[in-house]
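Structures for review follow.
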Structure 1
Amino acid sequence: MKLDIFDYVYNKGLPGEWQVEECRLSQTNLIVGKNASGKSRILRAIHTLSELLSNSRSILPQSKSCEWHLLFDIDRSEEKTEYILKIEKGLVIKEKLIIGSKSNKPLLDRDESGKGTIFAKELDRDIRFQTDQTELAVVKRRDSIQHPFLEDLYQWSSSLRFYEFGTELGKNFIWVPPFPRNRELSKNEIKVKDARSVVGIFVLGEKEFGEPFIEAIISDMSKIGYQLSKLGIKVPSLINSDISAADSSEDLPHSLYIQEADLNSVTEQAEISQGMFRALSLFIQINYSLLASKPSCIVIDDIGEGLDYQRSSCIIKIIIEKAETGLVQLIMTTNDEFIMNGVPIEYWSLIERTPGRAKLHNIYNSREKIEEFKFIGLNNFDLFTSEFLLQKEGEEEAA
């Protein structure tokens, strides 16, 4: 499934109302905007919904009013999927699922009481149901025999990956081997959707895919200027120095280490620079996701944050290539000049911020102005600083 249209309203009709308007998405997307324009907020709204749909998080009792309206696969009439969800104060007020463009009749429809109807394939008719008001019916009614149409939505949400590049990305987290030591590591023990679990994800990747997994990461690091000869896990020196010779390192916590090609010694996770570790962590997790099970969508906030010009430009090209090769939808945000100049304008969505609103301008609603800008001969960043896309007709002449 590909998310094509995303509408979101927070606290509708109340103080602090905030709404996303005209969020039409492509296969590859770079959302750009000034600080506090709503870039991160848009991504978090998408991620939050994916967590709810995959049953990875519960609706919080103190939740304010939130309303999502999603459209998937709009160019494929039979698979076109519309999902609507409204939550108020921790309770589901509205939930509706429609699939296919020939009929507006929902396959699932429930109200604020939790009562609703859902189509049962084996029975070939709608049946009534009652769901707890704090639960999503598309999650609780999952049944691959009677309601197979719920599976695509679940797969999209459970395979979405969200990374906040400007954070630690797991730098302060270590991995503890399973106990007892001879027990096989279970995939369910590693939270592969949690970016902080990067060491555990690396262990899984090495176990499942071996050297090709490690070589892919080293190759990606090399492309952005980090020449590594080794990559692995070890007991951190601070822990190792406190254990006796009789203790087994197999039972102790492990962290990542690297060895740069021009150095004779290894660099442990705690000593790796933050910018370098962010890139390493992201490459570990994206390579694992692409090898293990193709993610539906990769969402990255503040891509390239903390990296220099050359590396920030290279990392974005690598990620776009990986996403396009695997036909994965990619949604990223930035306000970095170097990244903007390195990403084709066709991938851009420029945020127009007004009180309580964030409107996106891109090739779907501003194609003529984008084509006009290309002929001016300026670099991409000038499209951002000049606010060319945000100008109304006639404003250029008036200025």
Structure 2
Amino acid sequence: MRAELDRATIPGPTLADFQAARERIAAVVETTPMEKSRYLSGIAGTTVYLKAENLQRTGSYKIRGAYNRLSQLTPEERAHGVVASSAGNHAQGVALAARELGIKATIFMPMGVALPKLQATRGYGADVVLHGDIFDETNAAAREFAATTGGVFIPPFDHPDVVAGQGTVGLEILEQVPDVATVIVPIGGGGLISGIASALAQAAPDRDIRVIGVQAKNAAPYPGSLDAGEIRPVVLGPTIADGIAVAKPGELNFEIISRTVDAVVTVSDDDIARALVILLERAKLVVEPAGAAGVAALLTGAVTALGPTVVLLSGGNIDPMVMERVISRGLAADHRYLKVQIPLPDRPGQLARIAEIISDANANVVEVLHTRHGSGFEINEVGIDIHMETRGPEHAELVLARLREAGYRPHIGES
């Protein structure tokens, strides 16, 4: 938990800066919808709203900070163009902002960037340079290019103009949900949450609005850094939430967050995948994994909603191929897609008997794999992997119980 808030000590943008940024970006930035979620409200026991920045232009909140930064460049700086490095949302935000302001933009992206993000960035008019297999290589090349050409490097989160632009989301929240008590925000480098938390603290000085950050478990530098009172980088692990996979907090962002944010929690990839599926089914909203982190925190109980609660859906830019894999993972995490490994006696009719048991339990078999090879089988046994659709944890356990009652030894496998 943060210490007692002293609004006079918050570094970075002032309330006047946030208000000026909002006027500055109004020509290109949408005031995104605030959707009430009956499903999440029922789980949380209080009213829950979804702030749909996934419906923002370019598919994320990033256009806010990018446009606010670019619009304040001098004529000489504009003439030299702008440079950025990004694997996704920041690239598109800078590209669109540059196009709207008539500034040449060069965006460096990793070699393996998803095709939809590459096409979208080029579609906004930016010159895209593919460089590096990892983002650090891409970022270094972009900074070298900016230094060589005189172009202005546009950071994704660690700049007061960027923070001021992202913080306009906080001003919208106060207008759309005046009695808001809790705000839940995904965190990567910290640009969005530092802007929102600072704007809320300064625009509503008589209120104690809780602001909670959420990071992916395998990419979470903020909890350790906040505990230590100083920036502590981490080694990134694999995560589906690439939009918030940042190894080191921004310096300005960390200073603001340490004074204005109540807590930072983490969620697993399975939690995020399940949240993404729920948003598709219940809210009819397409959200990228990073954008679903806040909902994941609410679903898992990592965050307790106190009073009217706003959850930020920070972006919706997801590759359809990635979406297919994430949906499968989310269904498996919710036990609606079940993979079961069963050793069987090597004699005719066993598969038919297994299929009948599953059918009688009202589950649906979608795939069957059969093998006589592998460890864990007796000499007279074969193994089958059965993939089936169920209606959730209770139904999945019913299917397993029916199989055990029939004398089989089902084991849940990795999906």
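Here, each number is a calculation from the coordinates, and none is a lab measurement. What you see is a predicted model; the values in this text were computed from it and never measured. Cβ atoms are built from the backbone, for glycine too; each structure is taken alone.
So here's what we get for this one:
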item	result
Computed 0.80 for FRET efficiency 1/(1 + (r/R0)^6) of positions 114 and 250 (r between Cβ atoms, R0 = 30 Å, to 0.05) - originating structure among 1, 2	2
Comparison of 1, 2 - label where Kirkwood radius over Cα pairs in Å, for residues 90-137 alone is highest	1
For helix-only ellipticity at 222 nm (-39500 (n - 2.57) for each DSSP H run of 4 or more, over all residues; to 500) computed as -8500, the structure of 1, 2 it came from	1
Comparison of 1, 2 - label where mean count of other Cβ atoms within 10 Å over residues 106-113 is highest	2
Structure from which 2, 10, 16, 18, 17, 14, 11, 7, 4, 2, 0 was derived, P(r) over Cα pairs in 5 Å bins from 0, in percent, for residues 10-145 alone, options 1, 2	2
